[in-house]
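Alright, structures below, take your time with them.
Please treat every number below as a calculation from the coordinates, not as lab data. Source: prediction; values computed, not measured. Cβ atoms are built from the backbone, for glycine too; each structure is taken alone.
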Structure I
C-alpha cells in the first residue's frame, strides 16, 4: 500500500515542498530511503521504527520503501521523522488518510519513545507552507512560537501518539490554533535593552561616543583604534542598546537565519543580534560554509552588530571575505553540489591597537615598535576593506584628574541617545518609503543622487576633501552617506559644510597609515 505525506525541505533559509512517499510491499522485511537523503535522514529509520513501536502502534513486517520527492534535491535534517512515521501508519491502515493527507504539512524529529523534538528552519518552512496553500502546519511544541508568526494554523503535540489521535478525530482533540496577533507584546519586548549595558558607564571619549551614535543612526561601519583598556570593547558592546527596535519584517528575516542555524526552538528573535567571534575564528565560521553551507557570523549578525575585537589578529583571508557582504549586504556560499545565499546587513565594529605593543601615541607609556613594524601591523587591513568602513576613530586615554571629573558627572544614557537615533531612522524610513532595513548605509547609487543633496558651499567642501584625501568613487559615496546621517540627526534637509567637515574627522586609521 502507498501513502503520501507533505513536508518541507530547507536550503539555506529558503524552503521547498517535499512529498514523503512510503510504499509497503510483500517480501523480506526491510527499510530503504531514497531521494538523496543525508546521514540524518538515513538514521531516521531507527528513530521512526522505535517511536512507532513505543507509542503502541504495529510495525508492519513488510518491505518499506521511503521516497523523498523531488529526487534531485538533497534532503537534510531530522525533521522528516514525523512525516515518515505518519506515512508508515497511513500505509499500514492505522490512520485514515482521507481527511488530512493533502491539507497539512508535517515536520518534526522523533525521540525513540515517540516524543517530538524541535527542528531547524521552522519559520521558513511555515512561510512556504502558507504559500503552497496548506491548511495547517504540524510542528513540535518547542517550535510553535516560530510557526505562529506566519499566521498559519498550528497543530502540535508532545508525542507521535497525540498527533495521530488528532488526525483520527480532529474535532475531538484540541488544536493549538492561535488567533491572536503573533506579534502581540513584541513592541514592549524589543524595547527592553536590559541585556545591554548603558552608555553612561563610558567616561569621556566624546568623539568616539559621537561616532557610535552616527553608526547606529545610519547603520555605518566603524573602527575604534586606541591603546588597551581605553574602552573600545565597552563602546562596541553598548551599541546594540542604542539601536532602534526591529520592524516586523526584520524580526522575521533575522529569525529565519537563526532558525536555519539552530533548532533550540526559542521563538522569534526580537533583540538585535550582537556577535563577537574570537580572532581565531575560521573563514567558514565567519562567512558561513561547511558541508551543509550553514550561515556564518556575518549572517547571524544580520540586523545587528558584528564586533571584531583585535581585528588585526584575524586571519587575512577571513578579513578579506568581508568585502562582499559589506558591499552587497549578502553572502553567497558556493559548493560543488549547491549554492546558498544568506542576507548580511550588519554594522561592523572593529577594534584595534595603534601598533603591536599597543602604546603608540600614548601620553605616558613609550612605544617600543619600529616604524616598519607599525606599518606592517596596520597594513593587515587592506585598502579595499578599509574603503568599506565609514567611520574611523582614534581614542585617547583619560588621565586620573579627567577620570575623576567624569566619574562625578552623570553621562548621557543609552535611552537618551537612542531617542535621537530613532528620530533619524524614522526620517530615513519616510524618505525611502520602507520600514525594513531603511538606513543611509544601504543607499543605492540612484538614491544617493536623489537624497544626498548638498548646499553650494558643501559641494565646494566635498571637492576640496576629495582632492586632499584622494578619495575614490566609493570613498565619495561613503562621505555622502555619513553626511546624510549627520544631517538627519540634526534634522537638516540639506547636507551642509559642517556635516562634510565632521565626516572628514573620522579618518584615524587612514591618517595613521599615511603618517608612516
Structure II
C-alpha cells in the first residue's frame, strides 16, 4: 500500500469524520461488489465498542486486495468500464478514496474476505500507518482455505474515535438519505447490540414527515419538459402542512443510487416561506456519466461552475418555481376546503352570488386570510365566517339593489329587521304610486286588474323599441303587460291579504310565510316598481 501518511489523514480521518458518511462508503463498496444485502452491526457495551459491515458480495482474492483494494486513488471506471465484476450493476465508486473512510471511524480495521475457496484476513492499524518511516505499508494478514460456496466481505472497525453512544435510529435515517438504491435487489439493515434490525430503505427519508402534497417527476412537468425528458430526470418532491426542521428542507440529488448533492434549492429565492415546507429527491444519473468527475469527494456538492451543471441548476430553478406556483394553488384549494368544512361556507359557491365589485373585495380578503396569512386554521375559519355573516350570498339584493320606492317605504322597518311590516309598507307605497300614476281610485286586486294588462290605461312596454327602432312583437308586449297585471294582483292577494289577516308569529313559526319570503317579495316589488316607472298612460 503506497501512501503519504499526511494524505491519508486528510482524505480519511478529516473528510469522513461524520459517522453516516463514513459508513456510507462501506455500504457503497458492498453494492459495487454485487452483494444482495449488507448488514451494519453496532456493538456498544462495557467490553466492546465496534462497527462491523457484512456483505455477501463477490469478495476479493489475495491479488485483488493488493492490486485494487489497497491502491489509493485507483480509477476503477477506466479498468472495468464502470460496471461491477459480473456487469450486474453500474458502480458508484470512482475516485478510489472511499476505503480511507475506515480511518475516519476507527484506528483498527480488520477485513475478512472470501472468494474462490480462499479466505484472506488482514488488519490495518492507524498508528502504524501514520508513523511509518517508509512510503509502503504492509498490513498483517493470513490466508486459509474455505468452502468454495462462501463469498463476501466483512469489515470490522475497532478502537473507534467516537466515544458517545450510538443513536441507531438516527443513523438509519441518515444512511437512508444518502442512497437511492435500496430495494429488493439490495437490502440493508442496522442493529445495535443484537437488537431488532432496522431496515434502511427509502421510507426512512421522510419518516415522521406528513406530506400534504406530492409531485412526481416527470409526471409533473412545467417549464422544463424537454430538459427533464432529455436528461431522464426522475424523482419525487413533497410539501408538508407545517414548516420542516431546517435539516429536512431542500432537494437532494442522486446519481446511480448515491447522493451527489446535499439538500438545497439551487439558488432559487429562498426568502419565500414555501421553501420551509419543501423536501424531496431527484435522480440525475447523467452527472455521473461525464468523462470528467464533477462530484466532490465527500459527495456533498456538484461542481456548479461548469456549463453542464449550470444548465442543470437553471432548469432546477424553473422546476421549483413551477412547483411553488402549483403549491400555492393546491394550498389555497385545500385551505378553502377546510374552511368550508369548518364554517359550512363554500367560498367557491359564494363568490358567483356576489356582484363583481363586491366579489373582487371579498376574494381579496379571503385570499389574504387563506393564502398569504400564517393564521391558524381555526382563526382563518373564524375570520371567513365573520365575513360571510356580513356579506352572505346575494347580500346586495337584501337592500342595495331594492328599488328606491321600496327602500323609502320600508327603511325604518327593514333596519329593525321587521321584514313583515317592511313588506306591508312597501306594498302600500306601490299601490299608492299606481293609483296616482293611473288616476284610478280602486284598491287592491281590482286596481291592478284595471290599470295593468293588454289595452289597459298603463302600458309598461310602450316606451321600448328594438335596437333597429322597430316595435317588439305583439306577443312579447302582451305577455309582459299581462305579467305585470297578474304579478301585481298576486302581490295583493298572495302577500298583502295574508299579512293583514294572520298573526305574523303564526306565519313565521310555521314557515307558511317566512322572513326569507319577505326578502324575496321586496325584490319582486322592486321589479314591479321599475315597470311602473316605465309605464306610459294611454
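Before moving on, here are some points about what is shown:
- Value 10, calculated as relative contact order in percent (Cα under 8 Å, 6 or more apart), assigned to which of I, II: II
- Identity of the structure behind 9, 27, 20, 15, 13, 9, 3, 2, 1 (criterion: P(r) over Cα pairs in 10 Å bins from 0, in percent, for residues 268-411 alone, calculated), options I, II: II
- With FRET efficiency 1/(1 + (r/R0)^6) of positions 132 and 332 (r between Cβ atoms, R0 = 30 Å, to 0.05) derived as 0.00, matching label from I, II: II
- Source structure (of I, II) for semi-axes √(5λ) of the Cα gyration tensor in Å, for residues 348-475 alone, computed value 34, 25, 15: I
- Source structure of the calculated read-out (Rg and Dmax of the Cα atoms in Å, 27.5, 89) within I, II: I.
- Parent structure of the calculated result 3, 14, 22, 26, 17, 9, 5, 3, 1, 0, given that P(r) over Cα pairs in 5 Å bins from 0, in percent, for residues 20-99 alone is the read-out and I, II the choices: II
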